[in-house]
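These notes open a run of structures that come right after.
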Structure I
Amino acid sequence: MATIMITGGTGTVGKRLTDLLLKKGHSVIIVGRGEHSKGSSTSKPSNSSSAFNQTNLRYAQWNIDAQTIDESAIQQADYIIHLAGAGVADKRWSDARKKEIADSRINSCALIVKALSSIPNKVKGVISASAIGWYGPDNQLDDEGNASTGLDKRGFTEAANPYPDFLGNTCKAWEDSITPVKAFGKRLVILRTGIVLSNQGGALVEFKKPLLFKTAAILGSGKQMISWIHVDDLCNQYIYAIENEQMNGVYNAVAPHPVSNQSLTIELAKKICGSFYIPFYVPAFVLKIALGEMSIEVLKSATVSSHKIEAAGFHFQYPSIHDALNQLTKTT
């Protein structure tokens, strides 16, 4: 079994991924800062209560600002999974917040590159998060007015150029910052992640809030396409990337069947409320006032293709929104 170092291991995806890795018999080192990295009760994976699991889990520290890391974590790791980064939707996008979002990704990648270049290690591969914020809207056109390269009938493919907005530029810098690990002979896989559906945090929790009052909030026109993924499918893609050496480069981490905001909202409402709910539209101008620049992402239609990772042999547990919400609403 492998030893896997995870950055950002105390977040929604990191906790679930740690659970799954421990259940498969792997050892996990969660790297972070402050109390979480010292193994506080709030940082422990949600289902890892057995003595066996705990003996295969430890915590280590890094300081991104100072560019330092516990050297033993690098020395012991067979693989690095890099999830760390400030939450994109956690706060309104002020200039300072946008800088924090970008810097947390770029500087943490720089620290991993620095560590792998200066600390003796046996790391075979790095699997790094990125995001479908790389892509623009579905109606993106190039300078000549044609459909953008990398946009086909399945949606955006990994060949598309980054969209020239805040998230597109951030994703480009993020991916560029981790790419130097390839020069050290490390296999690099980058997963451009869609909207992650989980009961433990993220978008689904926000979608559920109006349903507490039997109302289903459809955002804007509701026609914008959401490229989503169940948290377990995402975590299993990280594991698949570790276990399958033929995987290299960039893959879209999205389910095969994107859905409109309206379809997702109504499907969720039916699962939670049955027929007793009232749908209503939140106008785009209200979202722009409430969210500022972040509203662009809420209202953007981005259809992203999962073809490449499926062609690599990955099979989804939850390929449709019906499958995903069935499971997620049964476990609330």
Structure II
Amino acid sequence: MKSNPCIVFIILLLTQQAYSQTCCSGGIPLSNNLGLSNEGKGSLQLGLNYDFNNLNTLNAGNDRLDDDARQRITHSALLNLGYSISDQFSVETLFTWVNQRRIINQFGNTDLQQTSGIGDAVVLLKYDFPDILGNSSNLSIGAGTKLPLGSFEEVDESGITYIADLQPGSGAWDLILFSSISKNFGFRPSLTFSGRVIARLTGENKDYLNGASVYEYGDEFQMFLGASDQFLILNTITNTGITFKYRNAKKDVIDSNALDNTGGDWLFIVPSIGIQLSPRVLFQTKAELPVIGNVDGTQLTPTYRITTGFLINLTSKKNQNGILIND
């Protein structure tokens, strides 16, 4: 029996829409890459990182489905700048460039959608409370905003605007709240226990689809608990760490209606390693591996993520501790 081209087209369209909303699991890793340390008044730090996020796991709730026809890949270039205004007060910025791809293999055909461009940015102000839990401890609290620098009006070859989660930018201002705590102990001064909480309260993009709709990503909460230590290997200081990360994302909202197949809860394990190339340059790599994923509806969910790059201490006379490797 011959297939009706119109029916095939409708099936493809409906199938794509059913799994199109993967923004709670993909996208640019903004909150995930905040947390430069205060290295003392006048210190300036530069972070250059590449982030690869692969989503090739289809979940319905917490059940993994036997379906690998869909894949989501995000390539991100990340530029962190941190400046310590005083020994307690510092400012951190994060700028991004992103390439996002969605690949669907069905009926012997491959559909590739992708966008590239400057993504959104973050400006974060932080204040440190040293020795709050005794010697060699530090509490940092901060607040900032996500700046909607990225485009949210990219179109395909037919002139149709890509949906929100494929756009380089969000078109909305977000509020970022940050806190971190760390503690070293006398029995091994190089061993650091740390925790971090980041909340992102999202704003509305009132110009979504050329002003036809109002779109809002779901609020996001992330918590990190981990430990890191330093070892001398082949005359080189090597930092190793292990962190557990919990992430909760609320459902996205369009025109005051919550979107199905968005939002969920995840638990990740994040092993990391850093190599001190010089007193001022740290090379670092971390992997983010899902342990538990419980999504709303049916979604692509993370399979693995790799972040690698350099943390350069431009002016500080203190030792770098490479806090980013503990994300």
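Bear in mind these aren't lab numbers, they're just calculated from the coordinates by the rules spelled out. For clarity, every value in this text was computed on a predicted model and none was experimentally measured. Cβ atoms are built from the backbone, for glycine too; each structure is taken alone.
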Hey, Cα extents along the principal axes in Å derived from one of I, II reads 56, 51, 41; which structure? I
Distance in nm of label points 7 Å out along Cα→Cβ at positions 55 and 271 from the coordinates reads 3.8; which among I, II: I
Comparing mean count of other Cβ atoms within 10 Å over residues 127-134 across I, II, which structure shows the greatest value? I
With helix-only ellipticity at 222 nm (-39500 (n - 2.57) for each DSSP H run of 4 or more, over all residues; to 500) derived as -1500, matching label from I, II: II
